[in-house]
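In what follows, structures are represented as structure tokens.
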Structure 1
Amino acid sequence: MASEDIAQLVDALSETHLGDGELSYKGLGLKLDNVESVEELVQEIERYQHLRALRLEGNTLGVDAARAIAKALESKDRLQRCYWSDLFTGRLRSEIPIALKSLSGGLMIAGARLTVLDLSDNAFGPDGVKGIDQLLRSTCSHTLRELRLNNCGMGIGGGKILAEALMECHRQSSESGTPLALRVFVAGRNRLENEGASALARAFQLMGSLEEVHMPQNGINHSGVTALAAAMRHNKDLRVLNLNDNTFTKRGTLAMAQALGHLRNVQVINFGDCLVRCEGAIALAAVLREGLPILKELNLSFGEITDAAALVVAQALKDKPLLEKVDLNGNWLGEEGCEALREAMECQDKGDILASLSDDEGEAEEDDEQHDNSDDEDDLKENGTTANEESPSKAHCPEEVFSFLDCPSTEKLLQLGEMRKHLLPEVNILDLQRAVDVLLKVASLYGKEPEAKAIVLETFDMLLRKLTGSTLQAYTIFSTLLVLIGLLKGEARSKKLPPSPGLVLCLEHAVQQNYFAQDHALLLHTILSKNPKALKSGRSSSIDKLSSALEKKLLD
């Protein structure tokens, strides 16, 4: 080791004792290649009797140097916090797992009880995860509270290894009476994709102790997001959820909205650049309206959300006294939409917390609608069904129901009688299009004859009562309806069905019967204000009645 390097190390060591049992070599840029290069450092570790935290980040550590440090750690049974990020710059990828195994071995021999392990910004890949596999399975990790592995290139394989290690740690720690209770998990930029994320979701669900989850930019789409959402429901103390720059689409967002509905302690939601889109934003608005009482930050930027859906989100934030930041930048609001959003936030005295809208993409053109049918195709593969199958199961439904759905008529509807309850045998919030299709078929039969009007409205009421059983389901069924009749941008390639005159009258009835909230009235009123001909298939008198009902609803 050059004399000037030794001098640098000696100078650095004079400033390493920082109190609280911490020894720090953070950001010194030391090139620690061999035993000689870490001689002074090792002596410092050995002399520090009550070492609780060791900061090595911002240096570069070789295999031989790691072995020497590991040897010194064998007697440090009080060590709790290892800050070892950005520790292998310039090293061969094959060296890193060896170095990590050495360091892990030293900790395990000491019987250290770790609370923090930070290995972020070390591009070690799946093999690097193998380097800490035994450490994570050992008693050293039974007390782990923070695991930070940001930007490590773990990949799918590394994610699976990590998940198995965490689950094994939880199993063993549970047997000893102190279950692993990880609170902070950070693994952004790791190319985990769906398989890696789903594997980790199983570990998260098992632990149920997470307070912060940061997994941005991992190439996760709706199936991985859905798995994570299911896991988050079991982590009741979750405060921060950062999944920025993954791909939710409608299905993933709906699953996440369902999960958030079960949580009360969430303070930060970052779903920016996740293709939340209109239907997803409206589903999240339902959860915001009803729950998340201590929310502080909401990021739905760059999500292909239009102005009407953004306004619904804004309205849902009324009763959030702790809110500090709302980011809806980079969406499809347009100049008028941006101004309307600002006004909506200012009316709530929240104008100062709305982030800049300088990167707004402008109003979405029809060609901007990016159809993404992968969700539907995956569901069909999983369920073994085809797109043309009706929702009622033939095993449980009378033949008359299928006859009506195949070719609706007022006469058939009247003949169904009590069998009308079979029109919607099951309601799945992740697939409401078929339910909306039934609604549209019933509404299309609304006519002049009193008997026809009565049976249609009675059936429409019956269906809506079932479909709007929860706030989230009500919001979702309404947005699905508007997408299907072409009033709101969606993402599936389903054929748009022009609204029938009967539907306009049924919607007026529904608004008056309080099946839908003020937010729904605002959404439809905004759409109709911008595009008065949106319901052109309805009679002008019917549209006027609907508009009047919407305005009255907004004044309630």
Structure 2
Amino acid sequence: MALCIVVLVLALPLSFLLTRTVWVTVSCYFLTPARIRRILAGQGVHGPSARLLVGNLRDVSALVAEATAGDMGSLSHDIVGRLLPHYVRWSKVYGRLFVYWYGSEPRVCVTDAGMVRELLSSRHAHVTGKSWLQRQGAKHFIGRGLLMANGATWSHQRHVVAPAFMADRLKGRVGHMVDCTRQTVRALRDAVARAGNEVEVGAHMARLAGDIIARTEFGTSYNTGKRIFHLIEELQRLTARSSRYLWVPGSQYFPSKYRREIKRLNGELEQVLKESIQRSHEITDEGRTPSSACGMGLLRMLLAEMEKKKSGHGELGYDAQMMIDECKTFFFAGHETSALLLTWAIMLLATNPSWQDKARAEVAHVCGDAPPTADNLPKLTVLQMVINETLRLYPPATLLPRMAFEDITLGAGAGELRVPKGASVWIPVLAIHHDEAVWGADAHEFRPDRFAPGRARPWAGRFLPFASGPRNCVGQAYAMVEAKVVLAMLLASFRFGISDEYRHAPVNVLTLRPRHGVPVRLLPLTRQ
């Protein structure tokens, strides 16, 4: 009898757990998708036929693989069909508002400017966010950092980190950006002297962007942090591969060579970050003044927030793991986005010598023979136009996702769209940035004058390199200041043209990058 009771006591929790697991699986993979499909179909929102569990993944993978199999035949900026071939095909068949399925996750493609503005507004900031698939895919890459946070947690993290990127603080970063860029200019001159004027600038821009974010926000240098950047790059590559199988129920628990390697690399990355955080903490405890901008940088703010958590002030403070995840997020975002912006901008200036000359003349007029300062950066309007046009043609992120955590409505009247809970709205940023209906027949051409001051702005609400609304990129002002400083100094130091070895092959590996780098011909100028 006693044995039966023991068996019953043990069996009840197991039975409950099994029942709950079955219910969650059925709900996630069958009931919820059926409800979403019914609601969208009732509004006339359709899409390609989806297979059970797999959805349209195979179609997307096949289309992208075919489109990016080789290099582009010419240096054309008409790249939507190459990078978003599924959008191009399905928008022609089902219209610009359609739904496709990433496994069991429905993705509603929305391009209407009014709907996009409303979705990204403060009205929906707390009821939309990153989906389970996105968060799971980034779990070992950037974890619970700001990019993957939702709801009240996101709001708190945003509140903590935003002051690090305010205008008054950015002025204090310019000197460090100038110092880092000066080192890169010397390295490029040395490279030209050693091996001729052919230089692959992508690697140099990656190193420079890494040096800047490491110095200004984390109180270290690229040489100290280069292991961090290498590990993040490897994790980015492996995460992109591993995430392809997340649509399989329970796949996050399956052993694989990708997950084993991700776990190993992530463990090493977190150990390096812990050591860096500990060094900064020791400096704070000893009352010493850091030799870099760390005293006003992001890491110091995060350390202060973690101390609040330890002292019991606030339930949403940073614990040790969240601190590490936030460091991962900003090492990645502050490095990757800026490096790609600079690399693509150099490619575009190298292939458009007239705009290169205009930008160089402006830098000489505004800055003279000196490096740029915080006060004269706003006067570099031509350079701002070049940067904006670069971000339009080659935005770092080609898609902008938001999952609805409750039923929401976008638009009004006949154009109203009810987005059911559990559906993701996907904004095809690259397609919007290249839309001829918005930008004109020359939408695929490099025309910085479309961003000239005083010109009409038909693109308002349709220019989204940093998203918009409360969840926009918290570091966008930082990225723009950095890009102006670096490009101004490069223009003052070199004339550059595209190399005959350049092969135009944009690809998506979480971000939009040149597959073969960007080799250019550098001609050093007499001004240092």
Structure 3
Amino acid sequence: MAALRLLESALGRRVPAGRSVPALATGGVCGFASSARARAKSYADAVEAVRDISDGARIMVRGFGLCAIPENLIGALLKTRVKDLTVVSSNVGEENFGLDLFLGTKQTTHIVCSYLVENSLCEHRYLAGELELEITPQGTLAERIRAGGAGVPAFHIPTACGTLAQEGGTPSKSLEDGHIAILSQPREVREFHGQHYLLEHDVTAGFALVKGWKADRAGNVIFRASARNFNVPMCKAARTSVVEIEEIVDLGPFAPEDIHVPNIYLDRGIQGGKYEKRNERLTMRKEDDEICKSADSIRTRILKQAALDFEDGLCASLGIGIPLLATSYISPTITVHLHSENGILGLGPFPLKEEVDADLNNAGKHTVILLPGGCFFSSDESFAMIRGGHIDLTLLGAMQVSKYGDLANWMIPGKKVKGMGGAMDLVSSTETRVMVTMEHSTKASEPRILEKCTMPLNGKRCVDIITEKAVFDMHRKRGLTLIELWDGLMVEDIEKSTGSTFAISSNLRPMQHV
């Protein structure tokens, strides 16, 4: 009876007659429960929670950009001076913040990631031969981590077929003189249902450093907004998961069905202290502000044309760069469900000043809002939507596109390493139309549309093209066909500025205006 009354007090409601009463974990609200039923051990000091991470350890550290990074645990690991770390993360942080701090102290020697963002220190250390990089498509990385937590040692995936990720030869480590020291190895390929798939292996680690929003005293965790990202699969894929929480609450404030990570996956927890929660790209709008609409620029021309592909009820995923701005031109008479690869469906515009939320960012790390009816989910779930063909349209940027719709957008060999990001996954589904929005030529007036891409590919025969000069439709066998032309331009103008041959539609028409 005493246990029943204690349970009723914790839940704030009476327990129905005949309902079995579980043993209750006890302990202060400031930490996880201390009874034998509580799996996660509570730590008052973040340094103590990570002190047994030894030199040469393999760790997972979460966040998407700077959203939901475990600031206190990163700071604690810096204090321990552990070295030769292998770090698994979607990206490497902003300069002088987040994971970049490990690069500054040279505690990291090997990184498994999908995107380097604009981190010049990481790029410099890699090109100088001081850092080994295993660059993996973002959705593939999420699925490899999910598989690691689910006890699946390997699986086949359509992402990256026909690229260096399949063929091998991606430079993983350089020498000081710029020569390549380590190249990636070819992958096994199998055919299922007429499509090729790569063999990928799971990713696990000794430790995962995870950032949560709230946890109850039993150790169940929930996340805020887009902060779920890689946190969920990483909790499950490490032998020891160390979770820092903004607030540890008593039992009952959130419903059992709302828990994102059950306590079985947690081993250690701390209540974090001060959080900076830095916004990587703080972007705001003013009331009635319509971004770029007043400017008759090259980018605006591309955006207006891209917006014509939005139809009522469409689900569209937006890559970083120009595609993220296309939403400014969606007709107010239609509803488009916008997807962001970091775990958002129902993506809204940039926030007003009072709406800024560091836990709510889009794929480009810009602050955004969620529209009514929208929802959040983890990165592995997000890319399952993409590869599963549940997205109708994807907009991407590009460095180069070939005559047959091959896409190159992640590396300039020997010069720039952006990382694959999510683009390889975004073009992997044959059920989704993929449209590249890009300027027709580089700043040096070199064509971006080529007979054959000279840069490493994200995918083969997968994209249509919109530029400020023209719109091209792509056929997997016949190649590109010019279907629309900007006012005042002739076909000869397109031929001169395009580095490949193309067919001309018998119904060639002017580019439409919004």
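Values quoted throughout were computed directly from the atomic coordinates according to the rules given, and no laboratory measurement underlies them. None of the values given here were measured: they were computed from a predicted structure. Cβ atoms are built from the backbone, for glycine too; each structure is taken alone.
Source structure of the calculated read-out (helix-only ellipticity at 222 nm (-39500 (n - 2.57) for each DSSP H run of 4 or more, over all residues; to 500), -17000) within 1, 2, 3: 2. Have a look at 1, 2, 3 and say which one yields 23 for relative contact order in percent (Cα under 8 Å, 6 or more apart), as calculated. Only structure 2 yields this read-out. Here distance in nm of label points 7 Å out along Cα→Cβ at positions 110 and 478 is compared for structures 1, 2, 3. The highest value is that of 1.
Taking distance in nm of label points 7 Å out along Cα→Cβ at positions 134 and 502 as the measure, the highest value among 1, 2, 3 is held by 1. Using distance in nm of label points 7 Å out along Cα→Cβ at positions 190 and 470 as the calculated read-out, with 4.8 as its value, let me know the right label among 1, 2, 3. Derived from 2, not from the others.
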